[in-house]
1. Using relative contact order in percent (Cα under 8 Å, 6 or more apart) for the comparison, can you identify which of 1, 2 gives the largest number?
2. For distance in nm of label points 7 Å out along Cα→Cβ at positions 128 and 264, which structure out of 1, 2 has the highest calculated value?
3. The value 0.80 for FRET efficiency 1/(1 + (r/R0)^6) of positions 120 and 408 (r between Cβ atoms, R0 = 41 Å, to 0.05) was derived from one model only; which of 1, 2 is it?
4. Have a look at 1, 2 and say which one yields 28.9 for mean projected area of the Cα convex hull in nm², as calculated.
5. The value -27000 for helix-only ellipticity at 222 nm (-39500 (n - 2.57) for each DSSP H run of 4 or more, over all residues; to 500) was derived from one model only; which of 1, 2 is it?
6. Supply the structure label, taken from 1, 2, corresponding to distance in nm of label points 7 Å out along Cα→Cβ at positions 288 and 304 with the calculated value 3.5.
7. Out of 1, 2, which has the highest value for FRET efficiency 1/(1 + (r/R0)^6) of positions 328 and 456 (r between Cβ atoms, R0 = 35 Å, to 0.05)?
Structure 1
């Protein structure tokens, strides 16, 4: 009973340490991970390299695949780009296995203590995050040490060693490795446990071989779960991940049955823990080298399995954001951005339709404006809910500032949408009272709204590309202000010369109040972005 308690406690410490180390690495990396993935080129080799680097940084292929599925769902990455990243993620995750072969039993408690001291007493965030990494790293090895001590007596237990020996059967070993990894959702954790068993002499490499292959299939459960409620392409990413690892497992199983692969790996080193880490590394590198030239074939197979196309924008639904996955911060921020862009697009559409209706009444346009306003309000509510929930996650400074920014920008977009809707209501009032603008007034309205639409486009592109050119945006803002002042003065002159009447003049002034408020909110969206990097 004591051994079981120690084993469970050690396992809990091991998983906790792995989680803390990964969390610290992700927080220390800041928004660089998102920037790296978002600016990915279409070069397949660069994709694999980036996937490997990101995974090596955060020590979790599961986290990388979840991010990748989220980015594909948000249309930031293509299916082909995502597949290359996942191949790289499989290579990057082997770093954990290699680290676990280090013998640092004596210094692990000291590393844990230093990490905890940094977390508690250091003020600067980046040093706190570094402390979290050290704390997690030390705790991980302490957990391994406790597990090792707990299982030592089992080395003499014939029933237990016989049970492990069964895993030398390819089918049993692969299934056991896949099932256990699917339960704990970490191939690195399963590999760590196998390395612990190997270090205490409980398991031979021949028994661990197929268990390691199975872990690579079991780890796919995370990408499968993260693809629920996402787009067709995001689901295809998860399917491609499964196909990749199943193919690699089949190839390595055939190699092991036909060629002396196991004796060959054993000839490299007599240390069983190192043999397991080497196998884990070799599996992912060799499988990537074999499949990378055929990545387009993998794309086509995934399309055969997940058929059909995504529905077009139907308005009252989230297209790029999965509310259930709010705890996955990086893909959630990407989804929030894409949904914010949708809101901005609907708001611009309402401005255009409202002004066109103002110039020439059309009942169909009025109905579309009503629907668009409903969509804007819906998106604002849903984005706000997810953003507020995400702000309860463990966030670094930049992630928190990004979420705060999108919370404010959505409020600004919702307000400028309201003003576009107010223009439609203004038109309804004018139409019912038979109030009309003069031809000169109509030309002025066309001119100023043209500039406002250009400002909309620049803000949209800036938000999409994460790069605001405040000089360019300010120029549009200044020009719109000048036009508004000039046109209002012209309206007064038309009233004096009786070209226009008082009611039309009042409506004209209200219209310009709404247009200037729209300008103000576009300016707010742009200016507030600068606060992220202050």
Structure 2
């Protein structure tokens, strides 16, 4: 130690090829340079050489210190509070160092901070060590009684690892000196590992244990991840992953294993643990966010197929877990969080676009249906106040294709009201005998609605009597408080040339039914020549 600053012995040994004595004379080559026949020394080092009783401990300021003094030394209180530094700062006990190093950073032998850190960044680094909570679920197919073993095993594992991790944090903080524990790479102790120095009978035991633990975790990922990918591919949840469902003669998903190896190799090539763990943390949190959100939604919506057996489960815990996942994602590394959420949203939209549906359904669709049901139940079925009135249209589609296209083009322009649009068409016939014809007419109507970009609902009604069908539509269209208050019917242009009285009767009957239902009536004329919404019309005004 030089005062409050540890010395970078690793860089010194690499440069001078020997280990110096931790005295003022032994460390002089680190901080003093000969320039133009004159000796120039680092300001802080030079001041420390003059102090022979450092802070009344009876030892000089340039000295050796015990890296692991033990619990009885009282270093616990030195390590109790956080002391974060910025990049290129010198590692020191001082809150504000009075002198900066006179040497160029690349040539100096103090220990410099290479990366900024904070509590949340450290959470992102540490989080992957606590991500085995889904291990039991991933092996549910191999368990005799999964519903009993998974909760007990998961909770037991969480309690055990929590005790071990917290014990390690407390014991390290109570036994290791402040400067040694803050020395990220152990440069002041020749890159020695703290836990290895405490190992019995030899530090190699810890090195072997770390190696085996790392290999074991890697092998666990290499065995679990490919099978999970193969299961997703087999379920056809994400269609473009279907090629990964292939298995060899031994039942091994070779392609999935190769993809997993490629992903692992990318992580190895990055080689900066802070960047790797921060990225991995985001995807783990995205996974847990999806699980918690799915559990909360299924419980809130009371889905018939969702029957959790764990007696202490409650949807509020899952919702709290979702909120915490999002919070930790953005606090630890917001840029990675944005990337992870964008990737997750893209995968979801791809699944929605590709139409990959399995028997477990779509949770968000269930949420929409539940919200729609709640809204309809809370819309009171009573007359609206004049300030809240808006046109809710019931459009009676005509028989003629030309009139139908013109009427739909007219209706597509009625957007400012932001009201409900119901489009209905009556067809005379026997529904039992001609149900296929109704389905064909419904598909044609669907194409017309999309062509004219009408935001509304539609249906086909097959009845034995057209007029009775109109009466039925005017009376029953809508749902609950969401009902029509305006009937739109095209003016029958053909009644002047047609000799059939039924054309007149249908039109007049529609008007009478709308009047009886106390609805407003829109009767557009010459809809056949109404400009389509797909055609651009240019008006030229001559003055």
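1. 1
2. For this comparison of distance in nm of label points 7 Å out along Cα→Cβ at positions 128 and 264, the top structure is 1.
3. Source structure for this number: 1.
4. 1
5. 1
6. 2
7. The structure with the largest value is 1.
Computed from the coordinates by the stated procedures, all read-outs in this text should not be read as laboratory data. The model shown is predicted, which means the values in this text are computed figures rather than measured ones. Cβ atoms are built from the backbone, for glycine too; each structure is taken alone.
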